[in-house]
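Only the coordinates and a few stated rules stand behind these numbers; no lab work does. Fair warning: this is a prediction, and the values are worked out from it, not measured in the lab. Cβ atoms are built from the backbone, for glycine too; each structure is taken alone.
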Structure P
Amino acid sequence: MQENPSPEEPPASSESFPGPGIALLLYAALALLLTWPLVMHLTDHVPGGNNDLWQNYWNFWWWTTALLEQGQLPYTTDLVYQPGAVSLAFQTHSPANILLTFPVLLVAGIPAAMNSAILLGFIFSGWGAYLLCRELIEDRRAAFLGGLIFAFFPQHFEQSLEHLNLASIEAMPFFLFFLVKLVRCGGWHNTVLCAVFFAINALFSWHNLLLILPLGIFLFVWELTRSERSRLGVVTEATLSGAVAAVILLPFACPMVPEILRGETYFLKPPPPVSKGIDPLFLLLPAEYHPLWGDLVTGVYQRLRGYGSVGFTCYLGVGTLALWIAGKCLEKRKVSATRRRFSWALWTFLFLFYLLLALGDPLVIAGKQTSLPLPFAAVRNLPLFGTLRIANRFVVPATLALSVLSAYGAARTFSMLRPGLWLDRRKAFWGLLALLAVDYLWIPYPMRTLPQPDWTEEIKKAPPGLLLNIPGGYRARGADDLYLQTLHRRPLVGGYTSCIPPHMEERVQELPFLKLIFEGRPQVESAVAGGLKDVLRTLPVEVVVIHLGRERELLETLRKEHLGTWKARLYNPEKGTPRRILDETRAALRDLWGEPIYVDDEVEIYTR
């Protein structure tokens, strides 16, 4: 017979609220509330991001076009970096997001599919972390708080504005949950589900696979050394689970293999020009878009923010950190025989290990770079892990570990409360839930309308041939042109993919005018008229679109107007071209091709 629970520490598993079904509904309600008004604009708005937002949007469109219209796999294209065949083997497709929301995509369109993926990401991130915490700690209320932390921590919100692939972290806790169940209980269902969620996590983003893998290995070894089951049996089931995951992933990995075997290395991108680790100061500084006290910290972000791209926000939450510490302070040495031992030390190690990697290299404190080297430099030299160029992404597994620790701290806190006290467990639960939710508030959720310019219809009347956007781009500067292509559907000279094919890099070097209009501040000597003639003589360009709204001076003015708001990110002067160059280009096009066929406040369109 089992021993009775100790009266000093009644098992929290006896609490029936919230059960899995109620927890899922609560996370859904929280997701709708904390992303308000996203649910009201599923079909006509997209998150308020930039650059990679449009690359993800284009992925949904291209997969639909390739599979349903062209009858081909979406791993090659003739729509960007033209002329020439372009491989998309190393593109950040995020096939799990596309395939899981494909019915929504077909019925309601791309914005609805993307927004649904974001909402589902918040909901199931919470639910997966709830199941993991409940398995490890056996306290449903505490587990729910752990799920809330992992679902709604501020960097998750910020990544969801632009990086749908990186914001899709919901499979991570499910993988760990079924990994623990596999070791503790075995069974074919745990073996298969562990493999399925590992594969889904990878198909959201290959980087997510690399991020969670060390945590999974640590946890597996820890559970294995403490398992009462046959270790050989556990290892056999884990090996089988790995084989199932490999079978699932193989079709999606196959396009990359031939190129790697041919010696292609363009997928190994160089480190970013700015170190994108996290600044420890901002671990304790609330997000700048918090509706209650965001204004108090906006000035600090403006002065000390190391880079403008999403991922910089790394606030962990004062309440969350307090629960982590409370878990140790309130830990009892005597544990009932009916309860599994939770290792605060193990999960603290995992949290600090990932947090240290997230600091990047070298350490930056309060916006000032130090000379202190950090372990992230070594990670960059490991096989495959070298593709993890952005250190701040390690905040995700760090927060997952912290959510488990915080749940444990909440469980220890609840164990100190007894019925009849003015503060009982139920009141403490709802109080902590409210405090954590308010601490992580990011409402209203930033959203932007989808441009529907009239000129995209005019282009469809032009003869077949390539379209050259001026200014445009072949890196992030070309992101807006990907969205516009989903409207006019013409092949582009530029574009924006995750990995730039070598032939495009060479073309830009060979044609200085392309370098002039495709890069922010290129060091190039090129006469505009002569350089434009070389491009039009070399490439089969039939349409040129001059984007008057991308004039650098105009973008600088608009950014100043929106300074201190999320909209400031939408107006990046580095994506523009000086007025002088645009004026010279317009004059040269008039000399070569005559007057534009279409003019409005945003564009002038010329055809050969």
Structure Q
Amino acid sequence: MPSSQFLHVEFAAGSPEFAWFAVDSLGRGENLENVVLAEKRRPVGSYRLESGSDGEIRYVSGEVEAKGVARWRIRVEARRIVLRSCWAAGKTGEPFRLLIDQKKNHATLLGLPDDNGPEQRIALPAVLHLPDRGTFRLSASEDGASVGYEARRRQPEYFVEITFPAATETQPQIDYVLDVAVIHPALPGLETQPLYDGYRRSFLNLLQFHARLHTLANNSSSDVCGFCFWMYAELAARAPELAPGLRALDLIRLSLDRVLDGGLTYGQAGYGKTARYPDAAAWSPSFDSLDTLPSFVIASAVYLRETRDAKWAERRFDQLLQLARRMLAQDRNGNGLIEYVLSGNSDSWTGDITMRPANWWDTIGFGHEDAYSNALAYRACALLSEAASAFGRAAEAEEFRVAAERIRAAYCATFLNPETGILAGWKSADGKLHDYWFVFVNGMAVAFGLVDAPVAHAIFDRILAKMKEVGFERFEIGLPGNLVPIRREDYTDRRRRYGGPELADGSDAFQIYENGAATHCHTYWTIKALYGLGRVEDARRIFHPMLRSFAAGNFQGFGPNGMSKDWRDWEGNCNGYEGYLCDGFLALLAVDDDLRAGG
């Protein structure tokens, strides 16, 4: 069957679909394992699979009306697959199907919804991305063509399905073209160093487009987490054009439009299952997470900064201001910082997993004044001030510049722990600082400019020394979120599987999931902060081993114990559950910093 260093495909007997599908965009002949979900193959149909002497592969109809007619003609080249559908009198032919096992690869289709077709169609051109393996640009010979896109979880299989519609009487022939592509910013020096192969092959890994909701999400079939939109925007701002007329920033706009039109995301009050998306997570809070509004504001401001989209600004800017003011209204005590509804007090957590903490780190008891969410609020205000200025809104630009400065003035004064010399994770309503040596909190604060350089250097001196003291040096598996165990009184999910301790000091569950396990998630800002401080050697000691793991695909999939690779104990044993956490691939953006530092 057709194979090259870039791709390997095989075709099912009896019905038009792939039996084997694999890609390596870099042409190294790597990662060509099959991703097709064989368990859900179609029953053998009435088609006969033939190979011509000219190299063409044909699906020949066995139906009476069109017997002997080649309904699908396929040509495979080194870096291209062409699927040609031909109509014949009688019954319309079957669509050509690609059915991917999502547990083998979290494939996604990046594109704009076909507003003129069925709900689950994506207009061409589009991009089919297979994380850690490579990318195809999808196009068609006819204007207005689209493909079907479906993804589900727990059915019981997890799958992603792309269907190429058959030709019709009114459109008797159509070619669908799948071209192997390498999509990333054109940074000088990338192609000469294998260290950056993971960046070149997997730059798009952070972007996952939901098949049913047409919104960026955890993955093609998973929940839409609004508190992650800001990360998607950071990458989209740097992404080149994905395909003619398609930008990653278009997907940011689609996602924002959905929430600005009233759609709910995981982390917001009222979120839950719908007829359109019955696979939504069961958890539904009575109030929004503290990082949701900052995320929406950051993503919107980045979109406007990069596109200067005057029409979108005219339509949405006042809504954006309302979101930002709602965010700032959460400063209930007037000290400049926003506060979460829940106190964050030790022993205030009941172990009820529906009682969600303030931010992304959803098993750790972040509450009240949360350093993570306030870092995002600062960035939101600063970026919104810039956007307002760019669109001639001088009063609003000043309003949010002042708000950003108020947060900055209060930030270190509130969170810098005099006992450890680093920033604590949160200050609870009872006035206590909760400091578990959170690496990501300190990295974000420094990278965002919330900490003056002398203090920032002192913070990282202490954090890097603490890493050495506690014995963490396995940077190829990422960074721990925290360097010491989280006490039971500050852990919200009491299940051991998710890091919930039985011992008061938390030591019995340390290095399990969010209780100190290593992950690629939220490593970017720590690495970026080190580069920004000129600590290139420190940054590379962490980042270069991670880059080799990105190139090897070591942050996706499952280990021998059946648990996923996105969280690991410090010996490297897997203890995640998602199988793919797109958030962590934000770290690839630090390649830019590495190259500027003379990588």
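Side notes on the structure shown:
- Which of P, Q yields 27.2, 86 [Rg and Dmax of the Cα atoms in Å, for residues 323-530 alone, calculated]: P
- Each of structures P, Q was scored by mean projected area of the Cα convex hull in nm², for residues 371-410 alone; the highest score is held by P.
- Among P, Q, structure where Cα extents along the principal axes in Å, for residues 35-130 alone as derived comes to 46, 28, 25: P
- Origin of the derived value 3.4 (distance in nm of label points 7 Å out along Cα→Cβ at positions 163 and 555; candidates P, Q): Q
- Of the structures P, Q, the one that -16500 was derived from, the read-out being helix-only ellipticity at 222 nm (-39500 (n - 2.57) for each DSSP H run of 4 or more, over all residues; to 500): P
- Among P, Q, structure where percent of Cα pairs over 31 Å apart as derived comes to 54: P
- Computed 5.9 for distance in nm of label points 7 Å out along Cα→Cβ at positions 347 and 579 - originating structure among P, Q: P
- Winner on relative contact order in percent (Cα under 8 Å, 6 or more apart) once structures P, Q are ranked, highest first: P
- Structure from which 4.1 was derived, distance in nm of label points 7 Å out along Cα→Cβ at positions 91 and 187, options P, Q: P
- Distance in nm of label points 7 Å out along Cα→Cβ at positions 331 and 443 derived as 2.8 - corresponding label from P, Q: Q
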